[in-house]
Structure P
Amino acid sequence: MKTGERKISLLAPARDLEVGKAAIQAGADAVYIGAPEFGARQAAGNSLEDIATLVEYAHRFSVQVLVTLNTLLHEHEYPRACALAHELYNIGVDALIIQDLKLLDYALPPIRLHASTQCDNRTAEHVLRLQQIGFRRVVLARELSLRQIADIHNTIPDIELEAFVHGALCVSYSGQCYLSETLMNRSANRGCCAQPCRQRYDLLDKDGNEILDNNGKPIHQRYLLSLQDMDRGLHLAEMIEAGVTTFKIEGRLKDRDYVTNIVAYYRQLLDQLIDSSPVLRHASTPSIYQYDFTPTPAKTFHRGQTDYFLHGRTPNMANWATPKSTGEKIGKVIEVRGKAIKVQLLPHIVLHNGDGLCFADKGFAINRVEGEWIYTNQLVDIQRNTILYRNLDTAFVHTLNAIRRIPIDIRFEAIAEGFRITIGNNSALFEAEHQVASNPERALQTIHQQLSKLGDTDFIAQNITIMADGKKCDNEFPYFIPISQLNQWRRETINGK
């Protein structure tokens, strides 16, 4: 890169191989995935074979694969963790994300090391120490403000800063929560958090009396520790200005639909910034994306949104009503008749049979829709004026498909020895006689059409140049070539034969 240029990377979670591929197709510059052991999401481990397959697939797009080895280890586990690091290095993994610093005392392979957010990366002094012992990147604590991020970047400008941009939030500092271990003997630092922050609690004063909320009701059995989800889509430019170069989406337990939607959402936002900047660059191969949907965070798992502490402490970070996905607001209940509910819908909302609706922490499915009337297959205990949300939009889910293609140039030339085709970096010479075309205009159109058919490859034709006898052919091509021959030559060239 030239002086002053910065690569901006979108980092996506991969629960498994399938989700990893979907993230890449939707626009990820890198994916992070759990190894068979020692990941901070115990339920999201993957075999070395699947990780190797993902690495091969990702590198076709210059996408990086990062692997999480980010639990605290028991003494007897260090040798195995070190051996696993070597196995991951040998299959081409680009970096390891780790928390346990003692692992650095072992003979690790020469692989990039990223300091997990579990390392509690909050200060410049701590980040400097991590750099000094060999880390190339730190994953910042979620709780930092823009000013704190900028202070770290200005103090240590040559270390990569990765920051969370979207997804679930923990009520405690990353790596510093011991609530699950204390209450349920399940350690978050060992990858098996029981999520006690998503449970109901009472709020009591020092005398054991329930505290009242602003409406005069006791704060009783509410989700007092359940934070809304992070959504910093409106603040990417500010984060880049502060020094962030990698934007991380949380969600190694999330499914393909969620990852496709959220990655596409941030891909479009980041591309707008990169394409309008003279110094920002893509971290992976610039690509063309085809989305069959309009990326919308509220359409997949969504607990509401907060930018958290990015601009200091702000209200409405938590949702005491529910820890579940609420989705998008659709309207207000205006009448209830048994299993039929009449809803005053927002103007843009169209409901479908099978959609999932919710209010507070209760939910139900739509059996059928007739205008503003919703019919369910069960009685729903719901009152007039209740605000309804849709947490499953069946029509939207069916459209969640993304295709990523690398734009390449194609050149076709008639030369003395026959014909030469160049597709991207591959070039091939095909010896053949020059047969005069009876319809030169049609001959040119045929070559253009057949060379652009790149099918299920990773590529899409960007520019096609056709030459004959040293001259560019804009309107006609003097020689006839059978379609079957053109197709064979195209396949052989793109496969490097």
Structure Q
Amino acid sequence: MLTIYNSMSRCKEVFKPLHPGHAGMYVCGPTVYGDAHLGHARPAITFDVLYRYLTHLGYKVRYVRNITDVGHLEHDADEGEDKIAKKARLEQLEPMEVVQHYLNRYHRDMEALNVLPPSIEPHASGHIIEQIEYIKKILDAGYAYVSDGSVYFDVPKFNADYGYGRLSGRDIDELLSATRALDGQSEKRNPADFALWKKASPEHIMHWPSPWSEGFPGWHLECSTMGEKYLGTKFDIHGGGMDLKFPHHECEIAQSVAHNGTPAVHYWMHNNMITIDGQKMGKSLGNFITLEQFFTGNHPKLQQAYPPMVLRFFILQAHYRGTVDFSNEALQGAQTALRRMMEGYRRLRDLRPSETSDIDVADLKRRCYEALDDDLNTPVALAVLFDAVRVINQVNDGTAHATRADIDALRDLMDTFLGDIMGIRLDQDDAASIKPYEEAVDLLLEIRREAKSRKDWTTSDLIRDRLARIGFSVKDTKDGGFEWSLN
């Protein structure tokens, strides 16, 4: 039974769907004003694995991942310039042209990472009418007010009735005293109040008519509105990055409670951040690396190109709630580990069955389920799959024995957990880019085998020693063949 670390209760809880056999899942998607980076990859991969696992367990999953596109301000600020509009102005493009360009590139990067598309991918700009209607209900309930054409959520009033800050553990009194004044702050009754609708300034490109002004919705509103539209007033899982817990998700909870009287989300799940050499990734620090740069190696901090499956494997080696620190050494370690995993998988094709068995594939399968049931613990599940690779190697070496049924069960184990659930592509190695050197090494070893058959030990030893010097381990097999791996 799947248990998850519910951010609201701060404990592990057994997953109980609100509708038997079905699971509703909403994940905060990207703001499409630039190329996807490593920070975009982690939530996408984390919740892709959850989506795959819930589906594998037999749930019919509706997975909604929103796209924040035009008309919004920067995250929790109620003043400033919309990032997409700014990009459009600087590049002399239509705002939707900017959105479509980067959304196409985001989808390309997600496909490369083998992230499955969601069931529904709604755009904020396509749900303006629904957001206006949502605001009307919050106003009618008395938890919002109109000020000079803008509409603000009344945080202190909501806090008095329901409590604000429970998800993030924030103290509302400390929050009110710590909130600094911003330009235009006088529109608000309290510094902690956040915008549901903003009156557009003359330079704001994207805006829509509303009962209050020509303007645009606040950033937090889109997820509450689209989550309810596609998943109902109560749904199972809401996911996103740890940085969204406050204020974004805290504001979502307040909006849904003010709108419906009860919280919409049953379980909250947050993935932690990615750092680079111990520092938070950011453009201002000069350590911002896009996914395309990882795939091509075209960045001064990268020693080489890293194929998409290496990046996916690297992210899955850490628990989703733990911090992941990027370094070239860490990614190279992930590449080596994935290569060894794939070498073991390929050996399955050549295993010779025995009449008897001394391996326990059922136990490996049980342990994989236990790991994923324990708050989606992908690093432990990968450790079990490495145990499976060790068993495969032992059978290949003749130090363990497996029947045909065992071999089939091992293949099913790897196909299911490494391929279907972890999402590692098994029809290729850690990248198609390493295939040419594989063929080159095989060719050299074929030449070495021919040299040995002619008793040309000088050539045979030269090839073996030179390959060993650059990191290849070569092993001669009993049938006169050979095996190799990269150390």
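Where a number appears in this text, it was derived from the coordinates with a stated rule and is not lab data. Note that the coordinates shown come from a computational prediction; the quantities given were computed from them, not determined experimentally. Cβ atoms are built from the backbone, for glycine too; each structure is taken alone.
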Suppose you compute Rg and Dmax of the Cα atoms in Å for every structure in P, Q: which one lands on 27.4, 99? P
When FRET efficiency 1/(1 + (r/R0)^6) of positions 68 and 132 (r between Cβ atoms, R0 = 25 Å, to 0.05) is calculated for structures P, Q, the one with the largest value is Q
Read-out helix-only ellipticity at 222 nm (-39500 (n - 2.57) for each DSSP H run of 4 or more, over all residues; to 500), computed value -7000, structure in P, Q: P
Tell me which of P, Q gives 21.8 when you compute mean count of other Cβ atoms within 10 Å over residues 212-219. Q
When FRET efficiency 1/(1 + (r/R0)^6) of positions 292 and 332 (r between Cβ atoms, R0 = 25 Å, to 0.05) is calculated for structures P, Q, the one with the largest value is Q
Re semi-axes √(5λ) of the Cα gyration tensor in Å, for residues 340-403 alone: value 21, 13, 12 computed from one entry in P, Q; matching entry is structure P
